[in-house]
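S.K.: As structure tokens, here come the structures.
Each reported figure results from applying straightforward, stated rules to the coordinates on display, with no laboratory input. Keep in mind that what you see is a predicted model, and the values were worked out from it rather than measured. Cβ atoms are built from the backbone, for glycine too; each structure is taken alone.
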Structure P
Amino acid sequence: PLSAPAGSKSAGKREPSTNFGGYALMKAHAKGDTAQAHALAEKVYGETSPVTKALATNVATSGEEFIDEELAREFVSLVRPLSVVRAAGAQTINNTTGNYRMSRHTGSAAATYVAEATAPTRVDETTGDFTLSWFTLTKEVEVTRDMIMFSMTDAEAFVANAIAESIAEKEDQQFLRGVASATAPAGISNIMDANNKFAANATVNPTNIEDDVLALIQRLLGSNIRPTVGNGAFFMPSRVLTYLMRLRDGNGNKIYEDLDFENGRLHGFRVFHTENIPSDLGAGSNETEVYFVKADEIVIGDAMGRMELNSSEHAEFSKRMVVFQGVARHDINMLRTAGAAMLTGVTWGA
């Protein structure tokens, strides 16, 4: 029996996870038939529900069915806090064409003092450009048919959160360290200026660690890029963060007092930890990387109108499973490639 989740027809605003998950469940109950899913949503959620509206405006092109942009934006809001690159404050735009051209600043304009009635020497800002295209990322999640039939509220959240978590993880893997290919975008480490990558001091002690951390910040400042406490961010694996949190001075006091796992700061800048920066790099399989970025130099182009959510029965019917597939399309680049720096060969905490 299919029953409405608690509060599904109420006037109160539903959480993005329940809207996205509800859309998925309606498609599953209707076995992919959008018209039937819409009719079912009207009964379960009501005519004014975001789920019902999304199914009514579903766009089909060449056999593909795209969810409406409002629901797509809600899904991206689920991914944002789970992805360190997005959570740090990367700018996002709706890339509607798959060929979104943007300017890149490569040099600053100069102001000059001049004498009365004297023409100034003109020094223009220098720019380049880059294009954000569409790269397709898919994720499949299996859910038991019993959960769908008898626990709608739990199933809504489970499907939405499982897809969001998986997409966020893969995004960070690619957005941080990805190598450009025909099917995937380059990550920050392969977009940033090569001069902003440098090796950590091989002798690990508090003095050398502090020198390396300050050198990361200085790489941006030296390029006239000025991160603030609101947009400056470190990315590091938890191993490094844990090690820095344990550091003590000669009197037993914490060296970095503001570091913690949830809202930590290093020299005033936010710290995000992620296992999507490997800790087994280098010849000894014990090296890792630490990044420092001015997050709003990073631009992510999301194709809001090209997001898909599909479902199908498991090939082995006896397993009583339904497979949901989320499909997102996006790209990433930087307004200024000097807006990020990376410390390599880091063995802190190894």
Structure Q
Amino acid sequence: MSKIDRITIQTYRYALDTGPGRQPEFTRFIVTIDTDDGLSGCYAPHFGGTPHAQAQVQEMARGLIGMDPEQRERIFERLKLSHRHYDKTGIAAIDTALWDLAGKKYGVPIAQLLGGFRERLPVYASTTSGQRAGGLDSIERYADFAESCQEAGIPAYKIHSFFDGNPKTEIAIMSAVRKRVGQDMKLMNDPASSLTSFMDAVEVGRACDDLGFFWYEDPYRDASSSAVAHKRLRDFIRTPMLIAEHIRGFEQKADFVLAGGTDIMHIDPELDGGITGTMKLAHFCDAIGMEVQLHTAGPMHRHCMAAIVNTHFYELGWCDRTFRPTSCSRRSTPTTTATRWATWGRTDVSLSLPVRAWA
């Protein structure tokens, strides 16, 4: 039986090319899990690779030395309990590295280990938020961009507006896009909790009804945390709601659904317990006739979606080459690598940077 004997965390930095003179830097981390018989698995979270998630991974890793890396359920339950006072976002990176290790051990894709369902993933184009100069800087540019996505064969398009809290802005963009692409493209709207009142959310939701939108996501300022509020909102509109992105925890998300807070569950694999947590939630929803959507994109998301029956689209950060770089803030250029390492377990490693070790 393999045993975990080293967990390494590597921190790195990169910059995003968001236009002339604008290259914000971000810090992320990579988790690598090694065993005493030479197996290895790793994962580098992106959206969920925050400093507080990294801090949780550092705390969680200490207790995993000597455990069987294939007992992922046991490790998931242990970490869920040991970090019950926190949001447990650190579980995802560790869990996914363990799945990566298993995939490498058996020489098969993780999607196959999960049971498999599809080999091709339908996608939707997910816009950036609006910019004030360049990129999506006008209602017309949103419509232009939607048309270019449609011409590229993308069947669905999600709007992230200017997040100014103004329902008229939301509705104007939605109306312009629908008019431009017609009825053959599925459209979704995500105000990202920017609408300032419940009645503003109702107003935009009714516009979604009138324009035939596929779903309505995270509308107002409660940050999608109240099941009661969203159950009330569902009573006012017909468009299916996609909620629960900001609810953390398997049981908490299940409670939110059973309380009537959403029509579709939003799961973030990098924040909701990695692959193990994501598949638990997807199977729970499937059992009660509910569909799920995975938030953001990445290799973990693709493997999960390939094994999930009850889901529609992969969220694709898409940009048209006719648009300036500001229309696609996900284009990245690495600038610095390997700024810090932390290691748990055996110390027979040679690194050019400082190493901390725990037995």
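S.K.: Have a look at P, Q and say which one yields 2.1 for distance in nm of label points 7 Å out along Cα→Cβ at positions 172 and 204, as calculated.
M.R.: Of the structures listed, the value fits P.
S.K.: When Kirkwood radius over Cα pairs in Å, for residues 220-259 alone is compared over structures P, Q, which one is greatest? Walk me through the numbers on the way to the answer.
M.R.: Working: P: 12.3; Q: 10.6.
By Kirkwood radius over Cα pairs in Å, for residues 220-259 alone, the leading structure of P, Q is P.
S.K.: Can you rank P, Q by Rg/Rh (Cα atoms, Kirkwood Rh) and just name the one with the largest value? Please report the intermediate quantities before stating the final value.
M.R.: On the way: P: 1.06; Q: 0.99.
Across P, Q, Rg/Rh (Cα atoms, Kirkwood Rh) peaks for P.
S.K.: Could I ask something else about it? When distance in nm of label points 7 Å out along Cα→Cβ at positions 284 and 308 is calculated, the result is 4.7; to which of the structures P, Q does this value belong?
M.R.: Computing distance in nm of label points 7 Å out along Cα→Cβ at positions 284 and 308 on every structure in P, Q gives 4.7 only for P.
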